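Below: a set of structures, written as structure tokens.
Computed from the coordinates by the stated procedures, all read-outs in this text should not be read as laboratory data. As the structure is a prediction and not an experimental result, all values here were calculated from the model. Cβ atoms are built from the backbone, for glycine too; each structure is taken alone.
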Structure 1
Amino acid sequence: MLNDPLSNVMSVMNNAEQKGRRQCSVKPSSKLLAGVLEIMNSKLYIGSCKVVEDGRGGVVEISLIGAINKCGAIKPRFSVKMGTYEKFERRYLPAKDFGILIISTPKGVMTHTDAKALGIGGKLLAYCY
């Protein structure tokens, strides 16, 4: 039994990228996972992703394009305020303006740059560069 599906997806994608694979599949799926993968797709870290319902939670099929250097889930899910984004950028990203932090906010799942622009905080979910 998995304790954190988001962490599982990030490690499966990271391992598949390191091996040079073009596709990976992970189960179970969730709305939060779909939101994170949608952001990674919009920022061109992964190709398309689709959810295939199998009656037991669904399977997520992810096509990889070779753009991920490293990705991972952030545990514990730290609360972040408007002024503390830089602290977590220094901790999880290798350089300024390189990579993304994915954050769950009251207005939905978004990147840290979008959350800064809107002036809202949230909970850190994952990082990718």
Structure 2
Amino acid sequence: MALAVVWYSAWQMECCGDDFAVGDTVRWHLDDAPDPDWYDAALGPAVARRITHAEDHHPSDHEFPVLIGRVIGIQRAWCGYGPTGKGDRVLSPISGSAWFEKVDESDLPGGRERGELIFNGWVVEVDLVGRAGSP
């Protein structure tokens, strides 16, 4: 099929995800319309432009297809968070703060914080080979 660059959120893994590693075959519900504004701030524009899908464990009634592929690369993604405006109580990713760590498996880091940075999830390169239910 094709190469997919998948955003896999840490909260999805913490909720009900299954560990994965380079070389594993995965079957994931993949949303092919990821949120470019959030990715741009959290991952930086260069990585955000590469994201083709987002993994989603909670699709409603086949909202996203199950795609099958082989994991060929994994990076942990971190960024800083702060208010977007004066008096804002909601914290958002701080543009330009993204930091990545190449890993071989999806294990959660020991602590979610790395200095001023917060662990968000993984950028996963997947060689898509098919769709569940397809011949």
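Here are the numbers for this structure:
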read-out: Which of 1, 2 yields -9500 [helix-only ellipticity at 222 nm (-39500 (n - 2.57) for each DSSP H run of 4 or more, over all residues; to 500), calculated]; value: 1
read-out: Among 1, 2, structure where Kirkwood radius over Cα pairs in Å as derived comes to 15.4; value: 2
read-out: Among 1, 2, which structure scores highest (criterion: mean count of other Cβ atoms within 10 Å over residues 63-70); value: 2
read-out: Highest-scoring label, criterion being relative contact order in percent (Cα under 8 Å, 6 or more apart), among 1, 2; value: 2
read-out: For 2.2 (distance in nm of label points 7 Å out along Cα→Cβ at positions 7 and 87, calculated) the corresponding structure among 1, 2; value: 1
read-out: Value 1.2, calculated as distance in nm of label points 7 Å out along Cα→Cβ at positions 39 and 71, assigned to which of 1, 2; value: 1
